[in-house]
Structure I
Amino acid sequence: MKKIFKVIFLTSMFFPGIVFSQQNSNEKNVKIISKGGTSGEYQAFTDAVKLKNGDLLCVFYAGEGHVTYPSDMYPKTGRICMVRSSDNGKTWSAPETIYDDDADNRDPHVSQMSDGSVVVTFFNTLFGDLIENQNTSSKTTLAHYKGQRRKTKNGGIHYIVSSDNGNTWGEKISISTGEFTNSCSAPMRELKDGTWVYPAYHQGGDDAFGTIYLSINKGKSWSAPKFIGKGSGQYLPAETDVIQLKDGSILAALRGDIKRDHKMHFSISNNAGQTWENVYSSGFQGHCPHFLRLSNDAIVLTYRAFKDDNTAESGYTGLRISYDEGKTWQGPYLIDQYWGAYASTIELPDKNLLITYYEEGENSAVRVLKTSVPIKYTKNIHYERPETLPRLKL
């Protein structure tokens, strides 16, 4: 034991940038897979995928806070980092930066396409003139903004591609969004016919709605935006995600707005995403929806859930499951009390679920846990008292 302590002490003394990314939380059966060190003071907005070779990749935003402004410590602001597991989540690599430039690159999401390409989607924020030296008014808010404040503008939606399972990455590819600025917070999806779908959304002024972009040639060219919920009267800063249903239609989920009491909404496309039916309420509030179809054909929806739709402080990392192709959603289930959420789900070989998510607030970390799939039943779960999912040993 003394030898191990000596190695750790000397390593941290001479290589302070190294982070021991697979430390155990003091909570049973939860792992913290990135906190501090090379990933900065704040990690958030996670997504994970199981590759065809069996590796698990988890990508996330790394910086100083919910928005990372230019500073001496963060001259390039926020960046995209990744960790890898080759043993189904038991251990994880140290974080590595997979994309960084002068913009605040955020909300990365990862998927693997049928041709083996690994794709990471993200959007970014560009910075202009200094507008105040030190922000103090938001220190008590849920999402912390630190350091110098500057004028900002949307930098668009982008993606990077790896052809070697995430070991190396190509140049940033940007998508033209036309007259509307776009952001994104979902992975690239693929339809049964091989069409790539880039889910995105527009948020500006009094208007917020979902968009998608379609590519029939594996990203060589992209369609014009296809709008979801535009002009609906609902403010949906959508963080759109989509999933193809067994009958070939596509289900879209769109983030709600807690300030306006506009719930998470859904919409259906019956023509491969070209047009979308009127949005309809899910009946519950939710942010950053993320879909996964399981091997038993159930659909898992992870999201930032709320025990009280009138207050952001009631947020938690939540899950629902549908056994009828998205017509009804069993739950809610509590993954963790942390309200950061932006959770994603992987089905493990033993048919259990591995879920990644983040904490929020200063020194926010990336967390991972393993749980079982909720069985199908008809009992009601009280909205204000979500059923806690079991935590299994990783």
Structure II
Amino acid sequence: MLIFKHVVYWVLYWVSFLPRRNPKIWVFGANKTSFNDNAKYLYLNVSRSTPQVRAIWITRSESIRKELLKLNLESYHPYSLKGIWYCLNAGVSIFSHSFMGVSVFCGGSLKVGLWHGIPLKKMGKDIEGATGFKKILNSISLNHKHYYDLFLSPSKEFTRVMNQAYDIPIENFVQAKYPRLEPFFDTEPFQKYCFDFEAKVFEEVLGNYSRVILYMPTWRDDNSDLIGNAFPDIHRLNHLLDKQNTLFIVKAHELNVKNRDIDKLSNILFIKNNIDVYPFLKHIDCLITDYSSVFFDFYLLEKPIIYYAFDKLDYLKYRGLYYNYDEVCVGEHVDSFDELCNLLSEESYNLKTSQKIKIKELITTFWSDSIWDKNEILLKSIFSSIES
């Protein structure tokens, strides 16, 4: 049955090359049910600033479609009649992951991959893949096909890694800014970039605390109790935060959160995956992470980062990294819950001068000058590709 489904997808994919495409219709998507990442921010930019383009967000989430409708923005389910129609007619498909995050009917369009972060963890050909029947399924699955006519790259180093991992032709890369960085440099209120329910979450908390810390760990695909392992005595942590009048925001995959009493904590706030933190990152005082590439983005804000990799030895056994962890992860490093609590209680994690110098070097390597571009380079490349 699974193989039959993939065969059907391939047939529909090739059928999608038949219709004549309209270069003024662009469809966007993230990861099937999300409204976030680079695709979100380019979609908002095009919707508001490029009147000659009809921008449409494709998602399976009914709640996202309703929220976009409130903002007078166009959105459809990928397999509704209108969704199929516009995906078959769109001249351009733009996505943060695979084009299948938009629709199988994107085949004949100009496929623009924006990706979702500078990689620290190895990907694609650089990791050991699945074995047995799963390997066969992956080999025929469109979800694992990385077809891009244009691929956004923030630096030459990123281009090198992605070319190596996915065999994306060098000539398909466009070196330009990540659209999701726009809120970092925008002086307008963050509400411009988020839904009402997202804005309310942060409006209620950001003004009431002396300090706000964000914890964003990498998803553990074994669905282990990440939060329980990271914070074996979460009430101790909460008591420490309460004394400091500090808010501790946790954004972790729901499958890695097993404790159902988390809502009873006064100074620890768990937020769901459907909340996009990028509009608020510049209001965060300190980031805590482990192997998530969000730290590359956070470097641009020149704020403290704590690397809490309590399971580093085990994690790195099955997932390799492109870079030396201690060299590219600049900030304070802690390996245990006790060390984390001690560091937070001493409030001794501000960036040192030497760390600021190293971060500037890393920004030059991983971001180049692309952070100052306002999506103009990318949009120019898209329009040029349509016309050629």
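Just so it is clear, none of the values below were taken in a lab; they were calculated from the coordinates. Since the model is a prediction, treat every value here as computed from it, not as a measurement. Cβ atoms are built from the backbone, for glycine too; each structure is taken alone.
What the table below lists for this structure:
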| read-out | value |
| --- | --- |
| Among I, II, structure where FRET efficiency 1/(1 + (r/R0)^6) of positions 85 and 245 (r between Cβ atoms, R0 = 35 Å, to 0.05) as derived comes to 0.70 | I |
| For log10 I(q)/I(0) by the Debye sum over Cα atoms at q = 0.07, 0.14, 0.15 Å⁻¹ computed as -0.29, -1.30, -1.52, the structure of I, II it came from | I |
| Origin of the derived value 29 (percent of Cα pairs over 29 Å apart, for residues 149-364 alone; candidates I, II) | II |
| Read-out FRET efficiency 1/(1 + (r/R0)^6) of positions 237 and 357 (r between Cβ atoms, R0 = 25 Å, to 0.05), computed value 0.80, structure in I, II | I |
| When distance in nm of label points 7 Å out along Cα→Cβ at positions 45 and 61 is computed for each of I, II, the largest belongs to | II |
| Top of I, II by FRET efficiency 1/(1 + (r/R0)^6) of positions 69 and 93 (r between Cβ atoms, R0 = 25 Å, to 0.05), largest first | II |
| Entry that produces 3, 15, 22, 23, 19, 11, 6, 2 once P(r) over Cα pairs in 5 Å bins from 0, in percent, for residues 269-348 alone is calculated, selected from I, II | I |
| Which entry (I, II) yields the derived value -11000 for helix-only ellipticity at 222 nm (-39500 (n - 2.57) for each DSSP H run of 4 or more, over all residues; to 500) | II |
